[in-house]
Structure P
Amino acid sequence: MMEPTLALILADEQATSALGAAIADALRAMTSAVEQAGMSIAIAGELGSGKTSLVRALLRRFGVTGSVKSPTFALLEPYEVSRLHLYHFDFYRFKNPYEFVESGFLDLFQPGSICLVEWPERGGKYLPAADLSIQLTVLESGRSAAISANTKIGEQCLDQIRTYLKTVRVDA
């Protein structure tokens with residue numbers, strides 16, 4: 001088994017986009033597993049750390065061509081790609097974790113769904129455990145990304161991400 005965490009330096013916006021594309025490629029390679037179990041990815045980081053940019057690159061790689069906007073005000077932007085449902089959540093506006101329960105979003109965390117959650121800490125204990133956690137940090141020059149697998153399917157996804165990252169450069 002490989003290391004459960006992958007640490008990267010993302011030198012610029014292109015590097016963040018390359019990581020988003022690698023995650024999308026990994027998820028596409030795991031379509032059958034995602035159809036059976038679903039996938040939840042928690043994306044944490046301060047304002048301006050690149051959470052939405054990462055998700056936008058992932059969605060573009062999946063073939064989403066329309067507007068990809070931050071769901072900060074809507075809380076949720078849904079996308080259908082192939083046989084999968086991608087849900088982009090942003091819980092920045094939650095004042096209390098119980099707002100996640102009241103939102104009814106829990107029903108979307110199911111087989112066949114990929115849930116991309118910005119500000120997951122604001123969902124607290126009510127948010128289902130993430131299969132994969134991504135922590136983005138702003139550096140003096142660029143960003144860092146720490147990706148951790150929290151479940152078996154998360155480990156499989158992280159292994160796939162490592163494979164796809166071998167073909168692109170993210171740490172210039």
Structure Q
Amino acid sequence: MTIEEFADRHAGDSVEYVNGRVRPLNTGEARHGQACCRIAARIARFVETHRRGNVFAGGTFTRVPTPADPLRVYGPDVAFVASYELPADDVLLTPSLVVEVMASSDTRAALFEKVEDYLGAGIGVVVLIDPPSRTAAVHRPGAEQQTFGPDDTLTLPNVLPGFAVPVADLFR
């Protein structure tokens with residue numbers, strides 16, 4: 001199946017396409033949904049106010065080609081795309097920023113594999129939100145992970161200069 005066939009066949013489904021297989025996204029619990037909504041709302045408000053681009057939530061299909069799987073498609077919890085990067089066909093995104101919120105069914109190993117895939121595919125910033133620990137970890141190519149705790153303010157100067165949100169606000 002091509003990437004376009006996958007996108008056409010599974011539009012609206014909460015799935016990803018990895019190694020030639022369709023797999024369901026891990027979603028469902030309240031903490032996950034709340035954290036997704038809060039970070040998406042904060043980013044969207046900032047992006048709209050500053051006319052920086054577009055924000056997508058809820059598993060919008062995102063191209064994440066890897067050497068072993070050039071057709072890989074993930075469905076991140078939140079994605080930011082600068083307006084000039086919107087695809088003409090409106091099928092698959094190539095974002096500048098991806099946010100993944102850890103669900104209780106996610107493993108850290110699987111999430112860190114996704115982070116590596118996102119960064120390897122050219123996505124400049126990946127944020128992992130962890131509701132149980134009330135933290136946000138920022139990943140950038142060639143840089144060490146930067147962790148923000150509940151007393152910190154999350155900033156994303158590389159991709160959204162001026163954006164700031166108290167991490168504790170993501171979990172209230």
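What to note about this one:
- Origin of the derived value 1.2 (distance in nm of label points 7 Å out along Cα→Cβ at positions 33 and 57; candidates P, Q): Q
- Relative contact order in percent (Cα under 8 Å, 6 or more apart) - structure with the largest value, from P, Q: P
- Structure with the greatest value (metric distance in nm of label points 7 Å out along Cα→Cβ at positions 65 and 129, set P, Q): P
Read-outs: derived from the displayed coordinates by stated rules, not from any lab. As the structure is a computational prediction, the values presented were derived from the model and not from experiment. Cβ atoms are built from the backbone, for glycine too; each structure is taken alone.
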